[in-house]
Structure 1
Amino acid sequence: MVPLLFVGGWVFTVATRAASAAWTRPLLQLWLLAILGAYFVYCWHAAGQTLAMKTWQLRLAHADGSPLSVRFAAGRYLLALWSLMFLGAGFLWAFADPERQFLHDRLLGTRLFIAR
């Protein structure tokens, strides 16, 4: 994931080299969020796992075990971002949840499973 952000940041910097610095920083941040979003949505939709999830042998799917559509993967990414903007409240939700689910998983009906 870090190499994607590094290359994406480099491409953006080269493309906007002559531009005014006043608007490039927020645009760079949006660009990097879009790159992260594309990475997570693709991985969750295609295999149900990111590289880190493969390492920990976790798989993301609907509660019934079916794979995520692009719409659900994108929704999970956006809700997780929203949670981060509120100091990680959606992630802290797992401590109070009886099934230890994150808030974005609870809202979308998705779950983390042990991959076999």
Structure 2
Amino acid sequence: MPNDHDQEHAPLAKLTIQGAVYETTLTKKFLKRKPWAPHDPRKIACVIPGNILKLYVKVGMHVTRGQPLLVLEAMKMQNDIVAEMDGNVKTICVTPGSQVKKGQVLLELD
């Protein structure tokens, strides 16, 4: 919990909420956070840690929206990861047997 001395030297941030302007201090945790980035549907990322069991595609292959790309085993369940959009497979970042982390890019589409 910050003391009075910390608050005197902490930078103030201005927030505008429904037209009203507020000044507040920001925590160190907030200042060190990973900045938000919009989702890129061309990069297929892992949403849960697991193992890659099977790849259905190869680099250069054309895929359509909803087409299975690979099988991810997570929590003893096999999940088909499907394409969110039409495109060509640009890169494949995993192989069968790979262990993947949450947020790791599995493959990219053009």
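All of the numbers you see were taken from the coordinates with simple rules; none came from a lab. Owing to the predicted nature of the structure, the values given are computational and were not obtained by experimental measurement.
Looking across 1, 2, the calculation of Kirkwood radius over Cα pairs in Å that yields 15.5 traces back to 1.
Upon calculation of helix-only ellipticity at 222 nm (-39500 (n - 2.57) for each DSSP H run of 4 or more, over all residues; to 500) from the atomic coordinates, which of the structures 1, 2 produces -20500? Derived from the structure labelled 1.
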